[in-house]
1. Between P, Q, which one scores greatest on relative contact order in percent (Cα under 8 Å, 6 or more apart)?
2. Looking at structures P, Q, which one was helix-only ellipticity at 222 nm (-39500 (n - 2.57) for each DSSP H run of 4 or more, over all residues; to 500) calculated from, given that it came out as -3500?
3. One of P, Q was used to compute Cα extents along the principal axes in Å, and the result was 50, 40, 23. Which label is that?
4. Quick check for you: by distance in nm of label points 7 Å out along Cα→Cβ at positions 1 and 41, which of P, Q is greatest?
Structure P
Amino acid sequence: MAYTVFDYKTKKSLKYALKQGLPVRVYQPGPFGPDIPDGSVALEGPHYPKAHTWYASCKIKDGYIIPRTLK
């Protein structure tokens with residue numbers, strides 16, 4: 001599972017940011033490193049230690065979400 005750099009409280013707010021054309025960077029917390037290779041990724045939010053209340057999947061390129069792929 002990965003996080004967005006900005007701590008979106010809801011999936012709706014993440015979708016809104018993408019719709020507005022904001023670049024949304026993704027990272028992998030923990031010992032596996034912050035960078036994620038291009039391809040599909042699963043997201044969760046909000047950030048730990050808050051309880052995760054939303055999940056999403058998308059594709060990324062160069063660490064950023066490709067907007068039309070968010071589900």
Structure Q
Amino acid sequence: MPKKKKGGRKYGKKAQSKVHRAMRKRKEGKLRSGRSGRRVTSRKQAIAIGLSEARKSGAKVPRKKGGSKKKK
């Protein structure tokens with residue numbers, strides 16, 4: 001008999017609303033990236049911006065996966 005996966009929701013309500021807001025702004029053409037200030041048209045980038053904002057505001061969002069570090 002296979003084991004059931006444990007755990008609740010990965011993302012909280014706050015994270016969902018932040019991503020939703022970012023997607024709306026992208027569709028309106030008003031979403032801009034951080035440093036360069038260029039307009040964001042990519043769906044993936046809009047989601048990333050929404051999740052980043054959610055992380056900053058303390059919402060329940062899984063940690064970013066770090067790149068593999070080179071061992072000496």
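Readers should treat all values here as calculations from the given coordinates under stated rules, not as data from a laboratory. All of these numbers come straight from a predicted model, not from anything done at the bench. Cβ atoms are built from the backbone, for glycine too; each structure is taken alone.
1. Working: P: 33; Q: 37.
Going through P, Q one by one, relative contact order in percent (Cα under 8 Å, 6 or more apart) is largest in Q.
2. Values: P: -3500; Q: -13500.
For helix-only ellipticity at 222 nm (-39500 (n - 2.57) for each DSSP H run of 4 or more, over all residues; to 500), the value -3500 is produced by structure P.
3. Working: P: 32, 26, 17; Q: 50, 40, 23.
Answer by label: Q.
4. On the way: P: 1.5; Q: 5.5.
Between P, Q, the highest calculated value is found for Q.
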